[in-house]
Every structure is written in C-alpha cells, then in structure tokens.
Structure P
Amino acid sequence: MSHHPHNPLNLDKETSYYEFSRPEVIKEITRLNLPCQRILELGCSTGATAKAIRELYRVDYYEGIELNATAAKVAADRLNKVQIANLETSSPAALGLPVAGFDLLICLDILEHLYDPWSILSAYTECLQPGGHLLASIPNIQHLTILDGLVKGEWRYTTAGLLDATHLRFFTLGSIRELLSGAGLKIVSQSMSFLNAVDLSSILDSGNQIRLGKLHLVDLNRQEVLQFLAYQYILVAQKL
C-alpha cells in the first residue's frame, strides 16, 4: 500500500498519552461515595488511573481490558488482572467476565474510539450489579474550537485531543445522554472539564455572546454557553 504523507493515522502518539491519571474524574468517587470494591475498566492503558484509585480507596479487585499490549504490560503490575483484547470483537462472556460481577465500570476516553460504542457499552453494562455505576469521560465535539475550525474550513486530525485521529465517533451532550440511557443507565451526576480556565461567574442566565474570529454566537443562555466551552463531559450513571 502506498504511503500518504498527510495520513493522520501515521502520527505517533506521545508516550504520555498512555501514562496519566484523571484526578478530576477520580474525585467523583469520593464526592458521590461510589462503591468501588470491584472495578472493571475498559481501556485501562498503563493503569495510571487504577494505581491512583487503589491508593485512595479500598478496592478488593480491579480488572482492566486494554488493546495496546505495551501499555497492558505496564498495567499488569497495577491491577489484579489485565486482559489484552479488542472490545469490538471480545464479548464479556468470551473474556470470562461475570454478569453483575462489578460495582463500578470505568470508561475514560475510550467510547469515542469504538466503531460501535452503543452495543459495547450495553454489553459491558451487564457486568455491573444492579444499582452499580458507570464512571465515564467523553470529549465534546460541540467545543468552540471545533466550530471555529469549521468556520475556517478546517477539520484537522491530531495525535490527541478532540480530533484525535483514532476517534471514530463524536458526541455532544445530547448524544451522550442517548448513549447512556440506551445502555440501561441513568445519569446521576454530570460535570465538565475545560480546556482553559473559565470564569463561571461571568456567564449570565441569558443574553450571552461568544465571539471568536469570524464566529459570533448571540443570545445564548447559560447552559448553551457551557456546552460550547465544555472540553469533556464527566458522567456518573447508575444501572437501572
């Protein structure tokens, strides 16, 4: 196959892509007092998040699934068990995962990398016990920088971020809600992270404006402004 000089899939990811935890996500476990004795993490990478969680909370068993064999090898020293598997082709049953065997399912920046996140989330939600929780973070394609790029005629893939070249699906808040509810999950907490510091006190209940280059948005209510500024959504949902 011939080489395309502008193929974004040929870009190498930085080593740090696989080696960082998410403190703003992890703190949701404390804030909501989520049971986390038995955890299953989809896309556990090198286990940096698992390591941080196990240092903070009493976890009896932590299992991860990871596609990247190099990252999984590092994670094996941080989790009780790591399976190298492709979520697209490996069902929970095929991996020997018990039905209702976990009280917390973690999906951090993984669902957008899947061809069929809807079916996969539904399948792995079956691993949660009744009343168990999902802890997830999902990028927001409605972010202002994406709109600004479209105004300029740009949609440029990168090695990481909102337009990571390995993202197959893109979500707004509305489609995230549909993704979770369709998997039998009820959102109990919803927050967001920002790319840059945001002065939330300056956002009015109505009549807001956003101007960025040639992009000018007017008459926005507070929720609409936040949906343009949110870089990622952090969600906790409970299995019905």
Structure Q
Amino acid sequence: MILVLTYHKVMPEHAADQDFYTVTPETLEQQLDAVLASGVRPLAPPELLQPGTPSGFLLPFDDATSDHVEIVVPLLHRRKLTGTFFVPTAKLGQQGYLQESDVIFLRKSGHEVGCHSHEHRRMDRMSQEEAQGQLKTSRDILRRLTGAAPVYFAPPGGFTSATLIRSALGCGLKITRTMRWGLNAQVDLSQLECVPVNRHMGPREFEKAIRGQKPKLVYTAKEAIKRVVPAKAYEALRRAYFRFQKK
C-alpha cells in the first residue's frame, strides 16, 4: 500500500489566502507527526521506480508557491523527510511563486521536482499535440534547472485521460499522480491515487483518511461533478457543502 498525501499551499491562519486546499503550518506539522506515529514508512520518491516498491507514504506539494521553500521545506527537514514538488514552469518568478533558484535548491536538498505542465491549464481536453507541447516545455525547463529530466507528473486539477497518460509516457514521464482518492493497494504508477488534504480536514478525519476509512463515494461523486460543472460553479458548490457540514 502506498499512501500519497497531497498538499498545496501552507500558510499561517492569519494569511489572506483561504483557498480550499490551503492548510496552516501547524496543521501540516500535526499531520506529519501523526502519519509518522502511525508506523507508515516514509518513502523517498525514487523508491517508486524500484522493483517491489515497499509500502509507505509520499508527500507531494502542488503548484510551486513560495511557501514551499519558506515554510514546508524546514518542516520536512526537521523530520528528515523528502517531498515531491510539482512545478508549473510558467509560474516561476511570478509573485507568490518559486524562483528558478528555489527549484535548484529543492533538487540539491534531496527533494524531487515533478512536472505540473507549463501553464497549469486543464490538459485532458487538450489536443495530443498541445498536451505534448506543455509537457515538453515544462520538462526542458526543469531539466535545465536541475540537471535531470523529471519523471513525475501531476496533471493540473487532477484531470487526466488515457490519451494524456500516453502523452506523458511518451515524453519520458514515468509516474502520474491523479487526484482520485485512494491508498494504492494495487500500485499503478500511471494513475496513482492520493489523499488530497484540505483545510476542513481535522485530526479525526485525517486519522481516518490515512487508514483508508474515508468513504470513496464522496470523492467519486466530487470527481464526476468536477468534470461537467464549470470551475467557479464547482467551487461554489464545494463551499456550500462544507458550510452545511459545519451546521
């Protein structure tokens, strides 16, 4: 079993950013300590490519926001953990995002740098030619910065398709992490499932999730709605759902 805990921004509670997937540094620390205390073994990302991958957990962080170097990396290093940082390369150097020097630092510090496309646009509806262009541009930039072509891929929004997976494999990307909820009892490196962590996930919910007790039906329904409803409408429905849950 491979547990993939997927994070996005990690920001202080008082920060203006209140995105659904943004968690606080305190929450991240508590969750890292909880999963370590559970006895699940931390996996270094390259272990996925070895025959007979052992059970354990991985820590991907999406979108290459500046908090990943400022906040996340020190918390990981304190616990001798490594992460996989998925970088949309067109965002590098923009306000609130990593600099090219940060990507170099991540790689030199022992972390994995993965492809998150170039422009961070939904890719499952792109033509094969356009998707391959996004992947190739991203891989070329990351290879220039790190000295190694990335082999890990996370499609923006988790949207994927058989055609996109074939394009990724054709571009040399060997592992695709989706946003489908699951614990990977049967490991398929072309479609890794994950536990997406969000700001509404309390300690009890987190404990259930890392043990596979979170109902997959909720996430299956979420993915189905997400594919057919416009992004802004989907986000409004999600906010309404969690407001209802709190009542």
Structure R
Amino acid sequence: MLSNELKEKLRALRLSSWIETWEQNMRMAAENNISLESLMVMMIDQEVARKQDNALRRRIAKAKIEDEWRIETYPFNRQPKLDRRKIMVAYDSMDYIHTQRNIVWMGPTGCGKTGLATAFLMQALDRGFSGQMVGFAQLINELFQSAADHTERKTLRPYIRCDCLVIDELGYTEVESAQVGLLFELLQRRHRKACTLITTNLGFKEWGSFLKNDHLTAALVDRLTENCDVFNMSGCKSLRRSPRNV
C-alpha cells in the first residue's frame, strides 16, 4: 500500500501514473515472480510510452488536424487511377521530411487529396516532428489581417517554424498583392529548411487566376517546385458519396 508521503514524492516527480498503477504492478510482480529490476524497467517503459503518447496528442492538437487520416486505411482500392506505388515510395522514404521536399496533390474536389496530405503529416507527427495544417482560405484571411494590423512576423512565425506544413485546398480564394507577397515569403523562408504539402484543384498554370500577380506567381511556383513531388489526381473520382473506412 502506497503511503501518502510516497504519493506526494511521486507527484513531485510528475509520476502520478505510478500511483494509479502501483498496486496492479506490485500484485503482478508478486504473482509472476518478477525481479525488482525487471519491475522497475517495466514501470519506466510504461511511463515513457505514456509521455510519448501525450506528446503526440499535443502535437496533433497543435497541428489543428480535423480528421486524422492514416495511410494504412486510405481507400486506394477506390482510386485505381492513383499511382499508389509512387505515393508509398514518398511516404516510406520520408524524403519530404529528411530532405525537406515539398509535395503537391492536384485533383478535383473530394478525390482524397486532403486525406493523403493528412496521412503524410500524421506520419511526421508520429515520428516526433512538429506540424501545422491550415486551409488556404484561412491562411489568406490571417495574412490579410496581419497586414492590416502590422503583425505579419507573428502570424508567419508558427507556419515558418514547423517541420511539416499542410496548406489545404489552395485555389478557392482570390489573393491581393500584399497577401501574395507574404505567401511567397512563407514559402521562401521554408525553402529547403522544412517541407510544405499542398492540395489544390488547379494546375500550376492556373494559379495566376487567383493569385492575381503574374510575377510573384511565377516566382512562387518556381520556388515551390524546385524540390518537389507532384501527384496528379485529375482522373480520380470523388470519395464523398460513400463512407470511408478511416
């Protein structure tokens, strides 16, 4: 039985979980004749696993992911025109993280671009990297507001610093020149220092239709694609009419 004094010491060491599992672990050790050393190793392993899981949940929460898609349950069978092998090579190698390689998924609404980008981001978070996910419309709104109240550096900082940034559904919002400049600065600051994953329903040649600045659009696309994998999903069908197994 744990004494109150020992409980307080465990709390001081931030080992409150040991208080909850102490009796169970002691009973199991006695019943299975587990040595003191083995018992301590087991309890330390439990604590490490718990802290790692808590840290992962914090990274996921900070990344602002709405649906936690996983590559293991992505419905590749419903997208036969998708180059699964190429996607899995990029995923398994983790070059997007290790070599700060960008990825762009292009295709119609609902074909699963966001699911794939999220699965790549989730893998990065699982491995201990930081990440952020933001819709393009939201990002543009934040950039607009930051330009209005002169907080550009503060607004860009979390997007610049994270290891893996997902910009989702690029192309649905028209952008003013000031915002295009900030978007270019964001990608410029991340260039070869961190990966950026983008989903879009438009090809690169069409980006000028919403960015409204030919010079900066060309510079932005050039910077983005210098070290980049592009997955064309234009022939893929929508996944939204049927429930997904995720």
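Miscellaneous remarks
- For 11.2, 33 (Rg and Dmax of the Cα atoms in Å, for residues 52-91 alone, calculated) the corresponding structure among P, Q, R: P
- Ranking P, Q, R by distance in nm of label points 7 Å out along Cα→Cβ at positions 12 and 204, the structure that comes out highest: R
- Looking across P, Q, R, the calculation of helix-only ellipticity at 222 nm (-39500 (n - 2.57) for each DSSP H run of 4 or more, over all residues; to 500) that yields -7000 traces back to P.
- Comparing distance in nm of label points 7 Å out along Cα→Cβ at positions 84 and 156 across structures P, Q, R, the highest value is found for R.
- Computed over structures P, Q, R, percent of Cα pairs over 28 Å apart reaches its largest value in R.
All of the numbers you see were taken from the coordinates with simple rules; none came from a lab. Predicted model only: the values in this text are computed from it and were never measured. Cβ atoms are built from the backbone, for glycine too; each structure is taken alone.
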